[in-house]
Structure 1
Amino acid sequence: MIDSESYEDTLKSYESALEWMQKIGVNLGAGRTSHYESLVSYWAESYRTASIEEGKRIFPSFVNSMLEIHDFVSVYKAFKDIPAAKLGGIGAKLNKAVNGPITLEEETPASTTARNFLFEALVAARLHAPVRGASAILDAPSDTGVLFGGNKIWVECKRVTSERKIEKNVRKASRQLEEVLHKKMGARNRGMVALDVSKIFNPGDRIFVRESDAHLLQSVDRLMNDLIERFSPVWQKVYERRDRKVIGTIARFAFMSVSEERNLLVHTTQWGVNPRVGTSGQNENIQEELSFALDIN
C-alpha cells in the first residue's frame, strides 16, 4: 500500500492522532512524538524553498519521522470512533510506544520496547475493519486478536531485527499462543504469529526508489513474495512441534519510498499471510477470507 497524502495532510493527520492519544489517556511527554511533529511541521513548510545544504541536514531525520508517525496515525484512524473506556489496552500499548529512541537507527536490542508495543497496537489496528466483518479483540489475553466469521484468532506479535532472530521469535510467539489456546475452550479458537521485518529491509533512513507508483507496487509485492518464500521454511519448521490451532503467519514491512513520476516521498507498507503447511482447508479458507477482508496479500 502506498500512502499518497501530501506532507501537509500527513501532518494534520498526525496532529489529530496526538490529540486523540491524549484523550484516551496517553502521556505524550516530551519524547519522540513531539520531535516528529516539530520536524515534519518545519519541513512541510520549508521543503520547496530549502537550500541543498539545509536539505542534506534535515532530510534524513524527516524521512525517519515520516516513517514513524504513519504507525501512530494508522492506530488512530482504526480506533478513533471507539469510546475511550473500551481502549484501555490500546492506550496502555501507546503509553509505552511514545517512548524509546527518536530514530530507528538509534534503536538497540535494549531499547526496542517502545516500537514493539507500537507494533502490537498497529496489528490490532490492521485487524480492525468492522465494515468488512473483522473486529479487533481489545481485551485479548494475547498481544491482540481478531473476531472474524465467528472465529477468534489470537495473535502474538514480534518485531524481528535480523534474519538470524526469526526462528527464535517465532518459537517464542508460537509458544505464547499455545499457552493462550490451551486455556480457551471450543474449536473456533485459533492462533497466528505476526512478524514485522522492516528493520531487516531497512535499518535506518534509506529510501526505496522506483519510476512510478505501478513499479513501486510491483516491487513491494515481489519483496513480500520473496520474503515468504525465503523464510517460510523457518517458521514452518517451528510449527511442526506446535498445537494445530496455530494456523499461520502474518508478515509486514514498511519503509519510505519515492515514486519518481510524482517526485514525492511516500510511506510504503505491505502485509502478507502465509498459512501453516498441512493446516486444514477450513483454516486456509479463514486466512484467505481474512486477507481479502483486510486487503492483505
Structure 2
Amino acid sequence: MNTTHLLAGRHESALLAFPSVQRMAAILVQRCHNPLWARTAVASLARFQTMTGQRDLEALCEQALQDPQVASQALAAFAAALSAYSESQVATLARGVKLWFSLNGIAVPWRPLAGKVAASGPPVSEQPGVEAVILLALIGSGLHLAELLRLRVGDLGSLAQNGELMADLAAEPLAVQYTPRRGKREPRITFLTFQARQALLAYLAQSALPGAELEPDRLLLTRADGSCLSAQSIARARRRSRALIQAGRNANVELCRATGEFFRRWGLPGSHFSGPEELNIEDYI
C-alpha cells in the first residue's frame, strides 16, 4: 500500500513530508500485514510533535543521530507531558515515537515509559493461566490462534533499523514476527498491546521452571516442562474468545436497537423543535 494513500484525508499525513517519517511508514507498510500499525505510528508521532513542541522532526532526527541522548531526552519529555495518562495509554502513544527513532538508526531503549499505574487491571488479566494470555494476545494484534500457538520465544522483541526483529521479551512495545497462515507465507510483524505484554511476562515468569532460561527456539506458550499446551487449554481459550466476541456483538445490537427505538418514539431530530425558525446570532455573542 502506498503511504500517501494510507493517510489520505488525515491531518497527520503532512508528517510524511519529513523523509524520516516517510521511511518509518514505508518500512511498517512493508513489514506489517495490517497497515493500521503504520497509520497509528504516524498519528502518535503527530501527538508527540504537538505535546513536546518538536515542530521540525527532521532536525530532531539529525541531532539524535549525532547524540542518542537527544532521543532519550525527547522520550522523557513526552512521558512527562503524558504524566496524567495510564501506563497502557503512554505505551500506545509512545510506540510510534520509538519506531520512528529506531527505524531511522537511532538507538532508544524499548522499555516502558513512566505512567499512572491503574488501580486494577482488566478483569481478564487478573485471571492467571494461559487462556487469559491467549485471549489478550489475540486482541488488537490481528494474530490467528494457530499463528499465536506457533510462536517461539525468539519471535518477540524490538525492531532494528531495517525493520528486522531483535529478540527481546522485555521490549515495549513488544513486536511479534510471525508467518501468516493465509496469503504470502513470509515473515510479518505485529505488536502486542501493553496489557497482553504484561500478562505474557507474568505467565512466563510463573510457568518457567526455577532457574531455567527461555531458549529462543522454545515455544512461547507451553506447559511448565516446555511441552505443548493441552487440547483442553486451547479449547477453553477458543470458547472465551468466542464468548467475548459474542458479548461485543450483543452489546452493539442492543445499542443500535435502543437508539432506533428512541428515534422511532421521538421522531426525526428536530421534529419537536419549537421556537423561531431563525435565531438572532447577536443574542448568543
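All of the numbers you see were taken from the coordinates with simple rules; none came from a lab. Small disclaimer: the values here were computed from a predicted structure and weren't measured. Cβ atoms are built from the backbone, for glycine too; each structure is taken alone.
At-a-glance table
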quantity	calculated
Structure responsible for 10, 33, 35, 19, 2, 0, with P(r) over Cα pairs in 10 Å bins from 0, in percent, for residues 79-222 alone calculated and labels 1, 2 on offer	1
Value 25.5, calculated as mean count of other Cβ atoms within 10 Å over residues 95-102, assigned to which of 1, 2	2
Per mean count of other Cβ atoms within 10 Å over residues 71-78, the highest-valued of structures 1, 2	1
Read-out distance in nm of label points 7 Å out along Cα→Cβ at positions 247 and 263, computed value 2.9, structure in 1, 2	2
Parent structure of the calculated result 3.0, given that distance in nm of label points 7 Å out along Cα→Cβ at positions 87 and 191 is the read-out and 1, 2 the choices	1
Identity of the structure behind 37, 30, 19 (criterion: semi-axes √(5λ) of the Cα gyration tensor in Å, calculated), options 1, 2	2
